[in-house]
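Structures are listed in the sections that come next.
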Structure P
Amino acid sequence: MSRVINFELPEDILTSAHLTTEQAIEEAKKLLAFYLFSNGQVPGGKAAKLAGMSRLAFLIEASNRKIDWLSYSPDEVERELQQ
């Protein structure tokens, strides 16, 4: 199940950023996924799905974004890798 969320972006923001509407939507999904993951609100597998990435690619990108997911306890790492 999914839910549609609508919000407005000024056209000049998209133009200045050289983004199409579709690109802006994908970037917003990725930002939300990394935000929720970094705050411990969703596990990596769910965040990766939201971001449209494989879990491995998501975790590598999380590391590149300085999201310290390796600070999980051994039990948390085990659960993360099993999802």
Structure Q
Amino acid sequence: MDLAQIPIDVWLSQGAFAILFVWLLIDSRKDSKQREERLMQHIEKTTDTLDVLSNRMENVNTKVDKIDTRLTEFEKKGV
């Protein structure tokens, strides 16, 4: 079938749907990209926060280990 044989009213009716489809496709991809960028920013912030919390937990763990060591030394001395 040659494209020239298709009636003009079919082109007009189907063309509108084609244009709407292309617009919807482009718009949804743009929204998806924006959503992905926001998600990546959130993940980066969460990762930074987890790094800070991890460092603080290591410091607390070190201090607790020192306290435990000192208590063990005091118990051995009988104080």
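At a glance:
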quantity: With helix-only ellipticity at 222 nm (-39500 (n - 2.57) for each DSSP H run of 4 or more, over all residues; to 500) derived as -33500, matching label from P, Q; calculated: Q
quantity: Parent structure of the calculated result 6.8, given that distance in nm of label points 7 Å out along Cα→Cβ at positions 20 and 68 is the read-out and P, Q the choices; calculated: Q
quantity: Answer label among P, Q for the case where distance in nm of label points 7 Å out along Cα→Cβ at positions 36 and 60, calculated from the coordinates, equals 3.7; calculated: Q
quantity: Structure (P, Q) behind the derived value 1.24 of Cα Rg over 2.2 N^0.38 Å; calculated: P
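Bear in mind these aren't lab numbers, they're just calculated from the coordinates by the rules spelled out. What you see is a predicted model, and the numbers here were worked out from it, not measured in a lab. Cβ atoms are built from the backbone, for glycine too; each structure is taken alone.
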